[in-house]
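**Student:** Multiple structures are listed underneath, in structure tokens.
Throughout, read-outs are computed from the coordinates displayed, never taken from laboratory work. Keep in mind it's a predicted model, so treat the numbers as computed, not measured. Cβ atoms are built from the backbone, for glycine too; each structure is taken alone.
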Structure 1
Amino acid sequence: MRIIAANAARRQKLRVAVRLSAIVRGTDAGGERFEILGRTLELGGGGFYLHLPRAVDVPSRVFVAIRFGDARETGAPVPLLAVRGTALRVDSRVDGTIGVAVGLRNYRFV
């Protein structure tokens, strides 16, 4: 895990570089509803950035469930963060995935 300093021009909160599995529900750029697996790259106090195999519409509401570990590895339940957010930015990545910046609207641990 790596802590990334806030860039005064763009961000006011620190971010943490962390790769976690996520299930994402929303509407893609073509207006079709989806539920797909993704992976976070960074988490911060105001949102997060993740990789998805398809683009989402901007701005659109998304639901994301982020799992903080793997129960198969630990043998115990792992925390799950349930997030309702807004897709703020979409980036095409060189590896063929889509980077999506999500702003938090509300969240809770379940």
Structure 2
Amino acid sequence: MSESQTPYNLNELPKVAQCFPVEVHLKAGKTYSWCTCGLSRVQPFCDSEHKKLGYEENGELKLPFRSLKYTPEKDESVWFCQCKQTKNPPFCDGSHNKEAVQAKHAQTP
């Protein structure tokens, strides 16, 4: 599949899944996979939907997104980003409050 044949417009990603963070309760030593593309149906976690974005280039499979792995050292409650615009992934940094992020979310079907 070429880049033009993927079911999503790569220029519109990552998708703003939600314009608010979600509190998650994490267990020490367990690895969590945070969605980076915004397409997962189990936000804020990855369900491998990003694999549909794969395309072949020069005989090599390209995946423009991959999940971000996070393993806490202790049990903790944290706020995970769902707008996918954070500069401190997977944690919310308030980027969802920016006008541009709000507008992008409003345009998302």
Structure 3
Amino acid sequence: MKVGKRRWDKQSLHDEAVIDRADHYYKKGCNVKADVPGLILGNKQMPKIIRRPELINDHRPDVIAKCSDKLFIEEVETKNTLKRDKKQHEAFKKYVKNEPNKKFNIVVADE
């Protein structure tokens, strides 16, 4: 659940960064979920429909990647949402706290 709305140009920047992060983990062989509707990774011969991540502490992260025994949770922000979404960040930090195989990252989309 997003706290607020982004302008369309910032939303596009955000979504491109989410796709880049999902693709990064997908190419490493991880099981990936990303919060971009209709996302398909892979190639024409082996397309992979990417599902949305489940809620974590009432918030949906942008990317979840399960790589072997590690779980990566990533939230992509634009400069204008970085400070605004602190509550969401705290929810994800709480989820990974004291869990050595879980990691939360904030990724800032470049303009």
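**Student:** Work out the source of 41, 37, 22 here, i.e. which of 1, 2, 3 gives that when Cα extents along the principal axes in Å is computed.
**Tutor:** 3
**Student:** Going by relative contact order in percent (Cα under 8 Å, 6 or more apart), which of structures 1, 2, 3 comes out largest?
**Tutor:** 2
**Student:** Looking at structures 1, 2, 3, which one was helix-only ellipticity at 222 nm (-39500 (n - 2.57) for each DSSP H run of 4 or more, over all residues; to 500) calculated from, given that it came out as -500?
**Tutor:** Going through each structure in turn, the value belongs to 1.
**Student:** Can you spot which of 1, 2, 3 the value 4.7 was calculated from, given it is distance in nm of label points 7 Å out along Cα→Cβ at positions 59 and 75?
**Tutor:** Derived from the structure labelled 1.
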